[in-house]
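Coordinate-derived values only; no laboratory data. Keep in mind that what you see is a predicted model, and the values were worked out from it rather than measured. Cβ atoms are built from the backbone, for glycine too; each structure is taken alone.
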Structure P
Amino acid sequence: MLLDILFWLAVIIVACFGFVVFFGAPFLPTLRPQVITALNLLNLKPGQTMLELGCGDGRVLIAAAERGIHAVGYELNPLLAAVAWLRTRRYGRQVQVVFGDYWRLKWPRTDAIFGFIMPRYMSKLHKKVVQYPARPLLLASFAFPIPEKKPTRVERGVYLYTYR
């Protein structure tokens, strides 16, 4: 009985972490130096809004909230969405965790976007951002560049893009 429970628990965990690869990226936490670099490059002021595409455990959302930034994180993995929600509860309405596919959901008005997304999806992200109606808009991408667009700046593995 216990082995059956452990087996099914393992299957659920593997499924939650595995299927997201088909939509964006597996969970790989953004390192603190890159979180700080991305937020510095975005240079958002308190009260401005940032979207995080694939918020994982919520660490970028927390760092943004500590700067007074309103942060909205999208997460497709239900376990990570729950972890991010639990970790960010203390920030109240300043942080929102949305369980769902950011490719299909409508994005709220935002000033900036942060993502750590696999290279094969960067062109798709560029097309989605180009269609996003609000301008100007900043996009910080950790580790992977957008092939169709020249970055405004690159620092510590974070690519900054400006959409006007």
Structure Q
Amino acid sequence: MPISSEHFRDALRHFPSGVTIVTIKSPEVEAVHGLTVSAFASVSPDPPLILISIDHRASAHELLEKAGTGFAVNILGHDQMELSNRFAWLKDEDRFAEGKWATAVTGAPILENALAWLDCTVYSRFPAGSHTIYIGEVQASSVPRPDVKPLLYWNRGYRKLV
């Protein structure tokens, strides 16, 4: 019998991760969407593939299921904690009202002053429990601030490299 979700979360909170804002543009929906995501990883350099994991209850999940949807992973720098919180908690206001946004190939918003960003098309999808793992094929990328330290999340809080 597997452990409880409480015990699972308690163990995983001790694994530090980077913090990203995943932005989404679907050809079927006029508005763009974005959310804070720490479940992000590199998969393959050839072809260039990454993965994100999205909860089935999130609005992002519904958008990512639509054909032709693109998404971008915006890797945050240590000075972008407030923007991360905005995309994690803000519900009734425009999350994109803060930050300088542009687009690359897919039409998904790109944070111009992110530490780095990757603009992706959906390569494949894998249902996994309460989430879906989306593999993204990277169509464009940039590293606007290569000398900035990343924003980290560990033990239920943001951290900075020292």
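Name the one structure among P, Q that helix-only ellipticity at 222 nm (-39500 (n - 2.57) for each DSSP H run of 4 or more, over all residues; to 500) of -10500 was derived from. Label of the originating structure: P. Comparing mean count of other Cβ atoms within 10 Å over residues 41-48 across structures P, Q, the highest figure comes from P. Suppose volume of the Cα convex hull per residue in Å³ works out to 115; of P, Q, which structure was it derived from? Considering all the candidates, the number was obtained from P. Each of P, Q could give FRET efficiency 1/(1 + (r/R0)^6) of positions 33 and 105 (r between Cβ atoms, R0 = 35 Å, to 0.05), but the derived value 1.00 comes from Q.
Which structure, out of P, Q, was relative contact order in percent (Cα under 8 Å, 6 or more apart) derived from, given a value of 27? Derived from Q, not from the others. Given that P(r) over Cα pairs in 10 Å bins from 0, in percent, for residues 65-128 alone, derived from a single structure, equals 19, 45, 32, 4, which label among P, Q identifies that structure? Structure Q accounts for this read-out.
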